[in-house]
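Listed after this line are the structures, all set down as structure tokens.
Coordinate-derived values only; no laboratory data. Everything numeric in this text was worked out from a predicted model, so none of it was measured.
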Structure I
């Protein structure tokens with residue numbers, strides 16, 4: 001899973017900084033082979049710190065990251081693998 005063509009929606013391109021997009025893809029790449037096709041990233045602004053909560057349901061996975069940032073953002077991002085391709089989208093685009 002997730003070893004196919006990768007796409008971003010317009011919402012992700014417009015609202016999620018490129019460095020964060022790369023970080024989220026690398027989090028998925030670092031997962032064990034048994035991966036949920038539906039990955040969730042919750043991004044939170046902690047005044048100068050970007051908090052990233054990465055989770056999935058099957059198998060259950062949860063990890064949090066704190067990264068210093070000049071412009072932390074608040075958003076919820078889904079990454080879905082359809083077996084043909086993977087798409088990163090904002091939750092409200094789902």
Structure II
């Protein structure tokens with residue numbers, strides 16, 4: 001696999017991981033018992049910490065990419081394994 005492919009696929013894993021970890025640990029001002037700014041939405045986060053999200057996303061994306069790359073090198077799951085049309089055509 002080329003280095004450009006590795007970087008692109010890792011980037012996709014990182015963005016997916018960032019969206020997955022984004023809601024974890026975030027609390028609203030009502031849940032924290034802190035005052036809200038005038039005009040602020042009730043659902044606005046009161047303890048948003050981008051560093052924590054970046055760290056969590058990086059760790060998760062490294063793990064996911066490691067599993068992806070190991071599968072790529074060892075061929076544990078192939079495209080043929082994911083083809084459901086052969087599953088239904090054999091009458092199982």
Structure III
């Protein structure tokens with residue numbers, strides 16, 4: 001696998017990880033008894049920290065990318081393993 005492919009997969013995992021981790025740890029003004037700014041949405045977070053989110057997404061995506069590349073090299077899970085409809089031909093031996 002080429003390094004550019006690994007970087008592209010890492011970027012995809014990073015974006016996915018950031019969106020998955022986005023709601024964790026956020027508090028609304030009602031949960032912490034903070035005052036709202038006029039026009040502010042009720043669900044707007046009070047303690048959003050993009051740096052912490054980026055760090056968590058970086059660590060998670062590095063782990064996921066390492067697992068993906070290891071699976072690619074070792075062949076632990078193949079397309080034939082997840083073919084539940086049985087439409088793929090078995091690999092030639």
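Of the structures labelled I, II, III, which one yields -19000 when helix-only ellipticity at 222 nm (-39500 (n - 2.57) for each DSSP H run of 4 or more, over all residues; to 500) is computed from its coordinates? It would help to have the intermediate numbers written out before the result.
Details: I: -5500; II: -19000; III: -17000.
Among I, II, III, the structure yielding -19000 for helix-only ellipticity at 222 nm (-39500 (n - 2.57) for each DSSP H run of 4 or more, over all residues; to 500) is II.
Ranked on volume of the Cα convex hull per residue in Å³, which label among I, II, III comes first with the largest value?
Details: I: 90; II: 178; III: 169.
Answer by largest value of volume of the Cα convex hull per residue in Å³: II.
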